[in-house]
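So, here's a batch of structures to check.
Each reported figure results from applying straightforward, stated rules to the coordinates on display, with no laboratory input. Given the structure is predicted, the values throughout are model-derived calculations rather than measurements. Cβ atoms are built from the backbone, for glycine too; each structure is taken alone.
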Structure I
Amino acid sequence: MKKQIIIALALTISAFSFAQKKELKALEKAVKSKNYAAAKEALKIAEPLLASMNEDMKSKYYYLNGVTLFADGKGSELDVEQAFASFEKVKGKYKLEVKKIKDGMYNDFLTKGNKAYEAQDYKQASLLFEKTYKARKTDTIFLYYSALTAVNVQDYDRSLKLYNKLKDIGYTGIAKEYYATDKDTGKEVILDKKTRDLYVKAGSHIKPGERISESKKPEIVKNIALIYITKGDNEKALAAIKEARLENPENVDLIINEANIYFQLKDEDKFKEVIEQALEKDPNNAALHYNVGVVNMNKGNIEDAKKSFETVLGLDSKNSDAALNLSNIYIEKGNVQIEEMGKLGLSKADNIKYEELKVEKNALFQKAADVLTDFIGKNPEASVDVLVQLKNIYSALGEVEKSKEVAAKIDAIDGGQ
């Protein structure tokens, strides 16, 4: 009795194994003939048998499943994603077959991705560059390109996912670059070594050389922070920017980005503190001095603001905003004298004080005018805003002719537009 059971069981297993092979053979035949519709039908029949297949047959199934879903590049977005997932399950001898099909996928996606990029279809280019990476994960640069192009179309959620993936896999982008100067344009170009050497030998390029490229990790972490800023997630943005600063502590742009986050959070004290850190590394940065000046002016630190705006004009004589703000500081001081004048009575002592305050007010207004006339002297094409403020100051000083002269310049500008 026992022997009969064993024989019956063996016959069942044999029949089941035969069914597996039969369905896989039908699937393989459809794939080889590129009849992917028939292959999909064969997959439906073979799938219930998958759990009982041995490892070799499972690998064959997953390989054929991936090829069917890819369909020579005609598969849908979802089909291609599932094809990659299927290929990941392949083991043993079929891994070599997967490599062959992935090489074809790599070339197909890369060609289409480059064409999409050249056509400025950045959304499609980003999707194709990501697929290029998945087809050959050693070429991590395409994951980087995918993230960059996703930013171009403001697909921030997807870009954030890609940048975090780059961070997780430890991508730096550090590589040896081969370069030479194009004789016709005089510009340096980066090429692969073989092409560079051929061009130099042909005489079209000169000054060949090689170098190690800079790490892209600080840029990646910075972009993660900027995306969080765009999404309004300032807490994560600050964490990311601080991580980026640890990666590249000398990068002034990163410090400025951190300061901008505090600015958006309306934390002027922290904004000023971080901007001053940037100034320690880049003391001749006019924009940084200007920002410190604005914060000081807003907080009532007028003398500090005045010094900042004077520094800005010393570094950038064309900065009209700094000139206007410096002029405003003197005007505001003059307005304080006017308020004091308004509080005085009609006594002799009050009249004397009134005249003293008037002299001080006029002197301050004159300084405000001098700032602008000096600016206009260095910038003959000064903006209307500068001229309007100067005209108003002359009017306040009772300088009627000067006020008319500036008004004529304003009219000439407005009439020419």
Structure II
Amino acid sequence: MADFYQTGVVTTLHRLRQESPDRLEEELQSYSERFPIGLVLPALYSEFETPAMHGIVDKLRHVNYLRRIVVAIGRCTQSQYEDARHFFDGFRTPVSTIWMEDPRVTAIFSALERNDLKAGEPGKGRTCWFAIGTLLATEDCEGIALHDCDILSYDRDLLPRLIYPLAHPNLGYEFSKGYYSRVSDRLHGRVTRLFFTPLVRAIQDMTPEIPYLRFLDSFRYALAGEFALTTDLARTIRIPGDWGLEVGVLAEVYRNTSLHRICQVDIADNYDHKHQPLIEGDASNGLRRMTCDIAKSVYRTIAQEGFVLTRDHFRTLQVYYVRFAQDNIRRFYADASLNGLQFDLHTEDSAVLTFAHSLRAAAEEYLRDPLGAPQIPNWNRIFAAMPGISGLLTKSVDH
């Protein structure tokens, strides 16, 4: 059952009734001339072999309210890339594709290096950043939406709900973040439930008032990979190259626009995608690496807001985090019991202890290097430093 309750400092746009997406699509089509929107799809070739991608492609094939779609495909050979391109034959919206291993793309990264503009390591962050740059280079969009390509429960109204707050001429939003429930026969979203939210609230409880932390805590699903933003905002934000992408984008949005131009939108009744493994002894993969990168992003942004965490802070934080996370387990257990869902107390408790190791690892890295690896420069800086790069970007895209 939907509610209309507003919490925190970010406007929440709810799903207050069930309806066909026809109305939203018709309105978006009428707005599309004044406010054209492009869609970015960051994808691995392996995702084209999954039911999720087939479902997404089937839903997007007949969309008529987008100006263009950019699909950035990585970790594949040229023949695999060519095979993936055919998924988008017959689309109503023009589709451009990028092979991230293409010599034209790697040449751009080399040119950036020569100009002291590092684009980070290969990964989702760099892929999203590059695809956004190609859309900016076309200069025919006013907004950009982005969502993942592993969504098993992708529904036709997910995208229009995400971009509607930007496209509507009277709402005035510059950034829209998706949120949703993640439930099957049990609760999912462990990183949000048992790591991110307890971490943010633990830091809030042990530090002076830091408005940025209240901002983060206002999001119902801060780690959602679905967001939309105006092209003006897209030019000004830096993109993290690691697994802290979603939190890093929120930090940049917080810094570059005002709170009343930011909203979160209920985009799905339920959301299912591939689940990352939690391997206790392996800090380089899965949720261990993700949680470590997220924690480092939070620490560094807090420092930029004027509060530098010390080793003593981190000792206290470790205790506070575990307490807040275990309190959350109790709450989720009650919620699951009421709704007849499975709930494994041992697995949840083990996840918290594993995530506590991520906190310690992130703290040690932060203390060694508070600034960390530089974020990928924003596109305003790139276009100013390399006036001819727009032509290179457009030539690196296949139509």
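A value of -24500 for helix-only ellipticity at 222 nm (-39500 (n - 2.57) for each DSSP H run of 4 or more, over all residues; to 500), calculated from one of I, II, originates in structure I.
Here log10 I(q)/I(0) by the Debye sum over Cα atoms at q = 0.07, 0.08, 0.13 Å⁻¹ was derived from just one of the structures I, II, and that gives -0.32, -0.42, -1.18; the source is II.
Between structures I, II, the greatest calculated value of relative contact order in percent (Cα under 8 Å, 6 or more apart) is seen in II. Figure out for me which of the structures I, II the number 6.9 belongs to, where distance in nm of label points 7 Å out along Cα→Cβ at positions 42 and 290 was derived from the coordinates. Comparing all candidates, it corresponds to I.
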